[in-house]
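In the part that follows, the structures are each spelled out as structure tokens.
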Structure I
Amino acid sequence: MTQINIDLYKPEYKDDFIRLNTEWITTYFRLEEADIYTLSHIEEYILDKGGQIFFALYDGIVMGCCALVYHPEHNTYEVSKMAVSPHAQGLGLGKKLLETAISYARENGINQLFLEGNTKLEASIALYTKLGFKEIPIAEAAYDRCNIMMVCDL
């Protein structure tokens, strides 16, 4: 029987985080400067600022990831760098990752999450909506590929 586990960031998962995100971004879009910076400074940009990264392990193999990034300048948390390997799509890893991130946020007193996405990725927008995210007017998007912003009040 296959098993899905969610684990928090460990240094040995760093290459998986880079691989998964590079894979999904280049499948649909292109790597941008902000992506390159984040993927080159995972600990500094995400973890050292008070964020967290979650990994979906499918039978012990890292097949998905999702980050909560703290933006101290706005005192907000962003759901970011969510990626699932094409070999594991449709298994519910994205849902489990996002549910875990939301639970973690609630447990840590975070009242709202936001994310930036692209409406071309219909399955992800449907998942975000199902888990309580609502579209808001887009502010300054961090990436050229983003054409939708969503928030979830916890």
Structure II
Amino acid sequence: MNTYTTEQPEIQLIGVSTRTTNAEEAGPNGRLPGLWEAFFKSGMASNPGVTNPHRIYALYTDYESDVNGAYTTLIGHETGGEAAQAGPSYEYAVIPAGKYRVFTSRRGPVFEVVPEAWGEIWAYYKESPEQRAYTGDYELYDSVNGNPDHMEVQIYIAIK
């Protein structure tokens, strides 16, 4: 998997969210599949306050502790702020400005490459002296050329 380090500015998002844990997501009652379904049913990309509607973000934030604790996931789009008032089912979140290690998945079915990439990320941080910041990590999907059966995903991990 290819990686590089970058500095990212703050990014404002609007989307749908849930609170979960990695242990819960590994079992049959994971909440993330339902969250993705809610996101796609929302029609959020056509909201006038959404910028770059072809870019879909899955933000992991409000970490309780580390990889073992609870966290909030928000799936949505960039906004200039206006969309934050769009409706009661949308929530607002901010990807914090900071330093990120970017991991690029292989190309393949999205339901395979994303969990595979996270497995590699967790293995990387078991061995690496680099420390995760747990301030806000995110997956970035570009749906312009996004065939879900042949997708490449970038995962941004906040680092200290």
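Quick note: the coordinates plus some simple rules give every number you see, no bench work behind them. Remember, predicted model here, so these are calculated numbers, not experimental data. Cβ atoms are built from the backbone, for glycine too; each structure is taken alone.
As an exercise: relative contact order in percent (Cα under 8 Å, 6 or more apart), calculated from one structure in I, II, equals 20. Which structure is it? Please list the in-between numbers first.
Values: I: 20; II: 31.
Of the structures listed, the value fits I.
helix-only ellipticity at 222 nm (-39500 (n - 2.57) for each DSSP H run of 4 or more, over all residues; to 500) computed as -9500: which structure among I, II? Of the structures listed, the value fits I.
If distance in nm of label points 7 Å out along Cα→Cβ at positions 4 and 36 is computed to be 3.4, which of I, II is the source? Mind showing how you got there, number by number?
Values: I: 3.4; II: 2.7.
Checking each candidate, the match is I.
Work out which structure the value 3.2 belongs to, where distance in nm of label points 7 Å out along Cα→Cβ at positions 68 and 140 was derived from one of I, II. Traced to structure II.
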